[in-house]
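Participant: Quick heads-up: structures coming right below.
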Structure P
Amino acid sequence: MRCKSEETMEQIKNAVEEFYFSHYRSPSIGELAAEVGYAKSTVHSYLWEMDRRGLLSYNGKTAETSVTRKANAEVVLTPVLGGISCGQPEYAEEDFEAYVALPTALFGSGEFLLLRARGYSMVEAGIEPGDLVVIKKQNTADEGDIIVALVDNETTLKRFYIDHEKGCIRLHPENSTMEDIYTDRCYVQGVAQQVIKQLT
């Protein structure tokens, strides 16, 4: 057997990892051959040799390195909204700015949307204009949750409470200059999970 090039092995290993983090899966032989610029038979031979040496794991179909083995590539495709649309309990596809992949290792599983915050009603909760708020879509909430609520045909982001004395729902803005909203009807569209903000 011809001696295998250490440089080519490193190139193949790097290509496997780069492809994995771009596509969230192992490359096929054809895809890997195209990445490194070698014939499929050459790449196949190298993969088996690299597996034998413990440089990666190859089972004849998929290749894994120590880096990709530790990675959790499961993601949730999530729409980004430019702001809360008024009057619609559901969001139309044309309202979305883009779709992004949220890793489940950080955000968990479920159906999400990213909401670009507008206004100053939640600044004391750390949500400022322009921040992206990760919303888990659901129609129930616990007291104290920050929710996206449909109230009087408008949507709003507020903290959710039940006012037992008044027998209604209290939506609390996290801004001491603003007053609570009291309502008999509140449609919960989702619950805030995390905030993504740009550092200045």
Structure Q
Amino acid sequence: MGKIKTIILIRHGKTAYNALGKYMGRGVDEELSDEGIKEIIAKRDGLRAISEGAAVFTGPLKRAKDTAGLIFYDKDVRIVEELTEIDFGDFEGKSAAELSDDPRYQQWIDSDGTLQFPGGECIEEFRARTMDSLHNIIKLSGNDDKIAIVCHGGCIMAIMSGLCGGKYHDYLIPNLDGYILSVTVNDERLSDITYDRIGRRNMA
């Protein structure tokens, strides 16, 4: 008989690059913007309510760590080093407008985002890395019934598409949104997965 766990995936707060629509992966360690911090504080009570009693995990980049620290200021937040955003390679720190004359970018768009980023990762490699991180987190959570993971939009898309099927970009969400999943854990196998969007919970 497997153990049922609730997993809450929360995307980090907004940064200056987010506001500018720039690609920001594991190669950009940007801090939260003032606007991002204000939004976290405004939504904190709602996020804490759905995560009550959860073991909290995050990745090593500032925007994720600082978001976790602001939301779960009174809890032990554990860092999982490999839980980082995809490596956008040569596209890091650039917007779609800035890349519009780069034929490699058009090739990536035409591939529906399946091509490897020049000098970076491909989605399949990234999804495998992120799913390994999720399994590691589940092991680290031990007997905890509820896990809150503050991470990146790409990590959430990788986990959701890896667990629930569909396309990677089907699970694109704004900052401070995410998913609440119920999963049955049986050794290394995850099954009986159901989920809902955090944004549907009528948060502030």
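Participant: Between P, Q, which one scores greatest on relative contact order in percent (Cα under 8 Å, 6 or more apart)?
Facilitator: Q
Participant: Then there is this: For which of the structures P, Q does the calculation of percent of Cα pairs over 21 Å apart return 51?
Facilitator: The read-out was computed on structure Q.
Participant: Out of P, Q, which structure matches -7000 when helix-only ellipticity at 222 nm (-39500 (n - 2.57) for each DSSP H run of 4 or more, over all residues; to 500) is calculated?
Facilitator: Label of the originating structure: P.
Where a number appears in this text, it was derived from the coordinates with a stated rule and is not lab data. Keep in mind the model is a prediction, meaning the values are calculated, not measured.
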